[in-house]
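Enquirer: The data blocks that follow each hold one structure.
No lab work stands behind these numbers, since they all come straight from the coordinates. Nothing here was measured: the structure is a model prediction, and the numbers come from that model. Cβ atoms are built from the backbone, for glycine too; each structure is taken alone.
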Structure 1
């Protein structure tokens, strides 16, 4: 166990970390955006920005470009509320001057060239009348593009390399654009110029993440997507393979499972998630499920690190000393070679046909 934080209360970022090089975190109760190099200097945080209230950090593959949402105004734009910022070796830039001050939940692509985020502003001059929409900005001179549509609430975006694919959840009706009140998973192919809903269940499907190779989407849903789509009352974890256009259900737990994330691991994909206070991961192609044994405290999250032997957890269990708990959640890098995961029952259910082929 390698502690990446040692004080305060630190949550994992929403999106999986795309490389071994860096993890972006907000520390000091949100006052500081920091980068940790887990395999080089895990005990030392490099401060990216300090001031105001910050959140939702996402880092590019190089570890040198990070985006986050902040109510500070380091560039003196005069924009109110929360804005999306990007820090790179060239300095800090503001992705958009949002007059509504509602920009949030940014995601950055693998190469640090494109950012997706959501806002209630009319940032792409489409006539948006206050609905929360998902926008994309190509950082080197590109205009802001709106990729969601309708009058529903859209957000929780994840973005593929160079901004070509964007996934998000939205309550907009796929045909009329009306607000249904039930979120579905959407995918925007910016090369083909298409935006479409992937799910159509009677209950919400939310919080998608996209693998670093932009092939697999992991998300949670209360709908019985493998059946008639009715509201089951509990969330389960699903994936969608963009290449074969097929779905799989990874969990079927009575208490439900939430907060999935996915990353490419060698010739497979690791999907992490939380069920009933425990954290798990599934190797998608191999069809195996594993539990990370953390005996004490509250474990609030787990993310797949892009390495076969490591992943990230946020927990109040004192994993550094091996006993007891800490006052707040701390982030650790778990070495699966030294602390082997526990195999548990659970199989990948592909529907309607087989997606990613087995090993």
Structure 2
């Protein structure tokens, strides 16, 4: 099932990114389009109309959000003043300065930093002139630390770094991130030619992370914590844990267009599904768009894929079969089931946890 209530919206303040990462999925990241204040106001009005008691997460993403001129970003954020929202931003940190720190603190942003490890492991993260960006990212992180703003980190693990779990963990401990999530590189959007990580290497990577934690490493790792939470719920008899409907995850582009299920679909054209746009917030409130979108062919295809996963996959109880973008970009169909993404980040992660637990039981 897909929920018809959104708890998270992804908003695109600009299509522009100041970097040209070799694995990036965004097709239009050279274009400097800006979200208008009218679009931000329409998103804010939609959140009010839905009437959620809990804060809605507003995630500024899909480009480099801080490439938005800061004066303009303040105009966009003003639409959400005095509203029950939690702002967050995923950023490469290269543009963070004192003024951005003031804004992030004022609006109590959750800050996520994209960085792939020490300098030598950041070869994929370059600017449009092909120059390294690591030093600029570290300078921005330094500004956050000086301002006392906590931050998490996301590390894209590539075929070149899949065997370097310990080196990556040591780096993120020193970085001062409150937690890190490891995203094993995927084929999505504009990134459709790079080598896919082998399943056995993925499982060995996750297993090494479990071993490092057993050895006393204290770094919170998002992916391991998710497994722990799931196992704890099962042991407590909470069989419904993780069984909530899949979130609709509406993504609102700079011009107000809305795509569902996966921000990676922004800017993509498909013969069967067109541009995946299901409405525009300048024309209709988001709650209506979300409800009407359930009849879209790609969403119906995705539901068929979920049912097929539930009927056939031994990992369904843990995975719950989401990740619409991976199905589409890897297999060419939302109705498909297994992907390299689920093999590497769900199946391999679950198997590594079971292998680790088995070893613990042998030695205790």
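Enquirer: Which of 1, 2 yields 0 for helix-only ellipticity at 222 nm (-39500 (n - 2.57) for each DSSP H run of 4 or more, over all residues; to 500), as computed?
Expert: 1
Enquirer: I have 2, 10, 19, 22, 20, 15, 8, 3, 1, 0 for P(r) over Cα pairs in 5 Å bins from 0, in percent, for residues 160-303 alone, calculated from one of the structures 1, 2. Which structure is it?
Expert: Numbers: 1: 2, 10, 19, 22, 20, 15, 8, 3, 1, 0; 2: 2, 7, 13, 13, 12, 14, 15, 12, 8, 3, 0, 0.
Label of the source structure: 1.
Enquirer: Check the numbers for distance in nm of label points 7 Å out along Cα→Cβ at positions 216 and 344 across 1, 2 and tell me which is largest.
Expert: 2
Enquirer: Comparing relative contact order in percent (Cα under 8 Å, 6 or more apart) across structures 1, 2, which is largest?
Expert: Values: 1: 13; 2: 21.
Ranking 1, 2 on relative contact order in percent (Cα under 8 Å, 6 or more apart), first place is 2.
Enquirer: For the read-out FRET efficiency 1/(1 + (r/R0)^6) of positions 8 and 128 (r between Cβ atoms, R0 = 35 Å, to 0.05), a value of 0.40 was computed from one structure; give its label from 1, 2.
Expert: It traces back to 1.
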